[in-house]
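Asker: Okay, got some structures for you below.
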Structure I
Amino acid sequence: MNFFQLSNVFLSVIIRNNLVLSRAMKKSDFNYHLPEHLIAQYPLADRVSSRLLCLDGANGNLRDRQFSDFIDLVEPDDLLVFNDTKVIPARLFGQKQTGGKVEILIERIVDRYEAIAHVRASKSPKAGTIIELDRDYRCEVWGREDDLFRLRFDGDAGVLDILESIGHIPLPPYIDRADDAVDLERYQTVFAKEAGAVAAPTAGLHFSQAILDRLEAKGVHKTFVTLHVGSGTFQPVRVEDLSQHLMHKEYYAVSPETVQAVEQVKARGGRVIAIGTTAVRALESASKTGRLEPGLGDTDLFITPGYRFVSVDVLLTNFHLPESTLLMLVSAFAGYDNIMKAYRHAIEQEYRFFSYGDAMLLMR
């Protein structure tokens, strides 16, 4: 066996071992200790005032920047891919006719009068239970779908109308306060369009209309996908063996226009920059054949280290929960060791974490 043959065998062994190591990674590999005071409870006064930690996945180098520097880090040949989902005021409070209090979190709107929801009560409601809401609205429990409930809303008003009338912004569980007026505006991107999410695509929260205008003036291209973020994004991974994790489903849509925009940026040598993990999941869900194609439907794509990305070159994202599927996704994108190093740095430098927190710019 000559030197080149031996080298190829050695490289093959490394690749196989890396894939084995990737598959063998456990939930606990993605744990880290976060001081509670670093969890952002409110947004900053200005959307673009966040800090920006830049990570070069090729060498692990870190740079501390401000989000306002983002415009200097992208080029006219680049394409920004935003998620245009719109957060609905999906939390409702009511009571059973027996007087028991009920909290409802709409997970998905099925049609004008029906929805799938989480229902919290002292005792799980049975089919036929009437739940009375504010302003004389009410709904009926029609049945169960695993841990969720199918609800039918009475009257002429549809589900969205009722939510807009009496619903509350569904803040994440790590924000330890009730929603208030500031959240109506700030837990929503300025480009939100397609109603259906119960959690914000948080990387997009950093963009003001002014910075979008500056990016357009610079010649940076943009396009949109839709992925309706579900409450499952906050659900913990409950199994140590990641291959046994059952990923939640979320609706996504990638249009022919977006596919064309990606093909054009690739052809001119630019980069596809996903604004948030939800944009990544939409693009990669539409790339299962090995190339990006138009598509829509439910995705349960679970991205862990070892995944081969098809469409995305750069990722803008916030900091994610320990042992979460999103932390696993960014580790797959920029490298596990790189991400763990970056998170240690962010904690030492007291970056603000999670939905209302600071951002990271990740290079593959």
Structure II
Amino acid sequence: MAAGNSPLEGLVVVAVEQAVAAPFCTARLADAGARVIKIERPEGDFARFYDDATPAGSSYFVWLNRGKRSVVLDLSKARARAQLEAIIARADILVQNLKPGAMERLGLKIERLRQDFPALICCSITGYGDSGPLAARKAYDLLVQAESGLASITGGPGEPARAGISVVDIATGATAHAAILEALIARSHTGKGADIRVSMFDVMADWLTVPLLNAEAGKPPKRVGLAHPSIAPYGVFATQDGRGILISIQSEREWRVFCADVLGDAAMASDPRFCRNVARVKNRAETDGAVGRAFASLRADDLIKLLNDADIAFAEVNDMAALSRHPHLRRIMVETEAGEVSFPAPAPVLQGSTPHYGAVPALGDHTDAVLAEFAGGV
């Protein structure tokens, strides 16, 4: 957001965080103008070292830590714990994703902090929640993809697969972000903070509602690769010149237009085997076979023109190189200790506002300044 016109300007966020889920949440708070104080262990957030894709180090860290203040505290030491509490005492929001019970072992039990600082909004991110048989288990993105069943419906028929991005972490961070904003609105009316608990497993279970309900109805979804388990035709088909085009038919009106204007077979739309989506899914092999033969007879550019003219939804199957040069890719430039790094812009666009994104901090960049301001007497 534009400097001086940021919706969260003046708010202080303490982030006792690492990896992806909590940093995703607090990066969005920082983008909106909040002052995010990131507490790091002496060796740093381990996400700093996931890869070396940028001059400043990990792609994950550069992406998710812009605009934050890095403060190094060794929380095994009593003085550091007292300094952290002094910072929390003047904060509006606390976000933490340590293992369940870790904050309590540090003498910073959330319930006690909420009692001492009643306006404080606390958001705790865990793998499986605070209770139950898996509560104490370590949880990372791919582990929860497997445990929740997401991997069982991802990939092709041969075997389960990981979603290609850290979808559990990102979904959890986005959920936490939304819950914090709701709590801020509530606090503006009541003056009271909140105790928010978000588990990665709960987030994925929520997102998996559709396949779960189908499975419980006796129709467990199958892994179908780049296709849709309950809509046909909805998948990738190769053109004469070998390009993959993914199409999606969402209604019977679209199906009739598609048959007439793209497949060149208007009668197919009224064939009992294909006239309704349920029938097309039941006869998916025949449906896809007809589409595949038609697409294989056309060059990609000619097919794309037909699809555009018929207003049929489609996409080209791109890779990261194609994304890098995609005409719709918006980028931002962020400062790091090793120079500027360019990467995709956050999705929200606020008309009439010029966004500002802070620098990615080096480890401990702001330790002395923050401690002097918030914990000078500790």
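Asker: Tell me which structure, out of I, II, gives 24 once relative contact order in percent (Cα under 8 Å, 6 or more apart) is calculated.
Answerer: This value belongs to structure I.
Asker: Distance in nm of label points 7 Å out along Cα→Cβ at positions 253 and 301 computed as 3.3: which structure among I, II?
Answerer: II
Asker: Out of I, II, choose the structure whose coordinates give distance in nm of label points 7 Å out along Cα→Cβ at positions 45 and 189 equal to 3.3 when calculated.
Answerer: Source structure: II.
Asker: So helix-only ellipticity at 222 nm (-39500 (n - 2.57) for each DSSP H run of 4 or more, over all residues; to 500), computed for just one structure, reads -7500; which one of I, II is that?
Answerer: Only one of I, II returns -7500 for helix-only ellipticity at 222 nm (-39500 (n - 2.57) for each DSSP H run of 4 or more, over all residues; to 500), namely I.
Asker: So percent of Cα pairs over 25 Å apart, computed for just one structure, reads 64; which one of I, II is that?
Answerer: Only one of I, II returns 64 for percent of Cα pairs over 25 Å apart, namely II.
Asker: Figure out for me which of the structures I, II the number 2.8 belongs to, where distance in nm of label points 7 Å out along Cα→Cβ at positions 221 and 277 was derived from the coordinates.
Answerer: It must be structure I, since only it matches.
The numbers here are math on the coordinates, done by the rules we state, and not lab data. Quick caveat: nothing in here was measured; it's all calculated off a predicted structure. Cβ atoms are built from the backbone, for glycine too; each structure is taken alone.
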